[in-house]
Structure P
Amino acid sequence: MKRHINNGLAKDTCSLGESILEHMADAAIYADDTGTIQRWNRAAAALFGYEPAEALGQSLDLIIPEHLRAAHWRGFEAAMTSGVIKLQGRPTLTRATHRTGRKLYVEMTFALVKGIAGDAARGAVAVARDVTDRIEQQRADTRSDHTR
């Protein structure tokens, strides 16, 4: 049996989704299939230093360190073409760049966003959290262990 959703419920669900994205503690970024940022929540603004109005419509290069861009775009294009992300749902540690130029360590998970029919990829969503302090502390601990 098919369920029909009336417009009011669809709007409520949409606004609920928006509210969840805006209030979650992790950065949520959605980029379309060209790598253009289309969604940037409050936590993304706090993490990367760009307000939504500054980030929306920009390339993901905004936050990707220059030395990682070629590899990022190879993976992004492969995912858009194949419809598969190697790291689907598994967190990965990577580098990112803050608006000030400061380098960040971020733990990210990625997922493809597909159309309603589940066919071609429409873009990708990333959820990120800052782990810079933890990584820097681990590195400092390792250095002090080696000097003892």
Structure Q
Amino acid sequence: MTTASPSNPRRDGDDPGAREKLVALRSALLRLHKTLIDMERRTYEKEFGAVNVGEFFRLVVDHPQFAWLHNISEFVVRIDETLTGEAQVVPADAETAVALARKMFTPTAHGDAFQKKYFDAIQHDPNVVMEHGELARVFLSDEASSAGGKS
């Protein structure tokens, strides 16, 4: 039997396509999350000076400047729970996660608080643009596979 690691694209009993979509979404979200944290760190350090690893960890957990990024962490945790849980991964799991991510990561100046912060990040950091493009590829591959499965 294969292990239930969140990064493992295969596990016995799971729908292979659904699991692969969740693993791809998880990977894209983790890269985007790191890029956004790095962006916020640069902004913070411009104003307050350099911080060591321990201070930075505390900032990411407790400082209001980083609080908006907790939504991404929580999203990844939910994906991990799906990928490692006892229940088999089914297509509805991947469809729901991708739909929620697509909604959450729609950058707009007129959306909810997260969408506005994300919109601003895309406007100010080319690295965020690159990672958003990778996330968009996950969305496009999901659309292509969904369209391919319909007659």
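Since every read-out is calculated from the coordinates, none of them should be taken as a lab result. As the structure is a computational prediction, the values presented were derived from the model and not from experiment.
Of the structures labelled P, Q, which one yields 5, 17, 18, 16, 12, 10, 11, 7, 3, 1 when P(r) over Cα pairs in 5 Å bins from 0, in percent, for residues 48-95 alone is computed from its coordinates? Let's see the in-between values first.
Numbers: P: 4, 17, 21, 24, 23, 10, 1; Q: 5, 17, 18, 16, 12, 10, 11, 7, 3, 1.
Only structure Q yields this read-out.
Work out the source of 21 here, i.e. which of P, Q gives that when relative contact order in percent (Cα under 8 Å, 6 or more apart) is computed.
Details: P: 21; Q: 32.
Corresponding structure: P.
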Comparing P, Q on Rg/Rh (Cα atoms, Kirkwood Rh), the highest sits with P
For -12000 (helix-only ellipticity at 222 nm (-39500 (n - 2.57) for each DSSP H run of 4 or more, over all residues; to 500), calculated) the corresponding structure among P, Q: P
